[in-house]
Structure I
Amino acid sequence: MRYVEPVFRPPSEAGSLLIQASIGCSNNTCAFCGSNLTKKFGIRPLEEIQEDILEARALYGEGVRRVFLLDSNALCIKTEDLLEILNLLYAVFPHLERVGLYACATDALKKSEEELRELSKAGLKIAYLGVESGDDVILKRMRKGVTAKQTIEGCKKIMDAGITLSVTIILGLGGKDRWMENAVETAKTLNHIDPPYVGALTLMVVPGTPLHREVLEGKFQVLDAQEILREMRVLVENLELTNCVFRSNHASNYLPLGGTLPQDKEDILSVIDLALKKSVKVPLRPEKLRRL
């Protein structure tokens, strides 16, 4: 099994077999992201990926039920190669329930509807996509390389193909000057997408990133815990999702929350309000325990 460290996977893929299909991120321009500072993007040769799959079968037997294709944005791999990978995985692991990967909206837009449907039929069950923000000013500042409209189109394209979509957004990404826009416009974008899963992360500035340099130069001001809670409240208040599992239980968050929207919306808002009042009933995660 070959891995180019460090590797990253969604929290929900903790028990999955990790197969490195690509190295680094196909976008790799985001000003806030430190995940791939030490890695140059590349797609691994199909033969190597197939060898790793067969080695995994020899190591773990036929009982593997979930596989996650590393690294960031493996959806950028040629469709025919992805289909080869999926077919081999389901052939050697007869109990396999799903295969997942990270996706980028631009990669989804580059593939045809038929290609995405083929991937879905072949067993690509879930895609994780970083919406980050719905505010175009913030997206441009953070060098995301995509607009909110393109994000919506890419997400809907994935979902229309029958692939489950799990998106993440980043609280605090607008800093002190655009916290309201980050909350309101991100909620609008999520409402347009209407995904089944939303995970809220909280910005942590990674040394060595362009955003870190902006912070050092005083061009970007990071929100404190109370300001993050205020932004989260505005976000949740503006969400109008039809059936979505909402989580803020990532290690970067000050306040772990969870529920299903819309039915748990008022309960979630009530917990945030208690936290804003600094109630002892709702303790926040200490700064020293926050992690990416």
Structure II
Amino acid sequence: MAWRDPMAPPSTVELRHADDFAHVKLMGAELVGLVMGGRELLWAGDARFWAQSSPLLFPMVGRLREGVARFGAVATSMPLHGFASSCRFEAVDRSPESVTLLLQSDDFTRALYPFDFELVDEYRIGPGGLAVELWLRNTAAQPMPWSMGLHPGFRWPWAGEGPLGHSVIFANDESPLVPVITRQGLFTRQQRQVPLVGRQLRLDPGLFDQEALCFLNARSRTLGLQAPDGSCIEIESQGFSHWALWSRPGAPFLCIESWTGHGDMQDWTGEFADRPFTRILAPGASTRLSQRIRYRAAPAGP
């Protein structure tokens, strides 16, 4: 067994309330484990399909056309979904049920994104489920363009059945038309229809053969991933505009993502600040977004 310095700071923290618990990595402030109702709900990561579990997306969501972000006369190379997932956050507050993590701009982030900021990510587990709160503050002297997303991957299935028979159920009726996305992850102005009937989308692994399903400007702030036995993972997001559902062919997980923005259009050539749905934060201003994950067990039998 490899030796570990007992004085070294932990790389992962555990949050616990009664029999429910979560594990959060300091690298990327990433949720990597979530047990509720005696069931492990979160995808644990597997390099054969997708090595992550729940990355934080910042300061952008999706892909840049040609991987280039333009900030006036400055052009930088930005990875998919930005850089937050590759940054180590500092734990600035801690209790048995919660942890508050902080990322501040530094030379590494400024080389990719020439702005000063503070990003706080708080996780709290309790009787109402797992709450995630995000605060972004612009500490620079100029307006700051940004997008953010939460990208949790859930086991699909988690209740022992096969992948069929599961549904995503939206709180409100949504359009069954979603953007066509290229194999390179760029958005087009074309749309395709998915088998969404009212509020219910019956899941089939083949739904994701053509990339993610992105419900832009969604009306629903809450949706649920329901198993055939009636058990359900409910996700409530505040401050986000879009929902995205994503998986890989043959992979036993489903990502249910909350986004403020999305990837570049196929023909995009403009400034980072002018990308569709990009938000602008004034100097000294702050903004808050949140998400809550709840688990509802299957109804009791007769």
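Throughout, read-outs are computed from the coordinates displayed, never taken from laboratory work. None of the values given here were measured: they were computed from a predicted structure. Cβ atoms are built from the backbone, for glycine too; each structure is taken alone.
General observations
- Value 20, calculated as relative contact order in percent (Cα under 8 Å, 6 or more apart), assigned to which of I, II: II
- Taking distance in nm of label points 7 Å out along Cα→Cβ at positions 33 and 169 as the criterion, the largest value within structures I, II is that of II.
- Parent structure of the calculated result 13.6, 47, given that Rg and Dmax of the Cα atoms in Å, for residues 73-112 alone is the read-out and I, II the choices: II
- FRET efficiency 1/(1 + (r/R0)^6) of positions 121 and 145 (r between Cβ atoms, R0 = 25 Å, to 0.05) - structure with the largest value, from I, II: II
- A value of 22.8 for mean count of other Cβ atoms within 10 Å over residues 65-72, calculated from one of I, II, originates in structure I.
- A value of -500 for helix-only ellipticity at 222 nm (-39500 (n - 2.57) for each DSSP H run of 4 or more, over all residues; to 500), calculated from one of I, II, originates in structure II.
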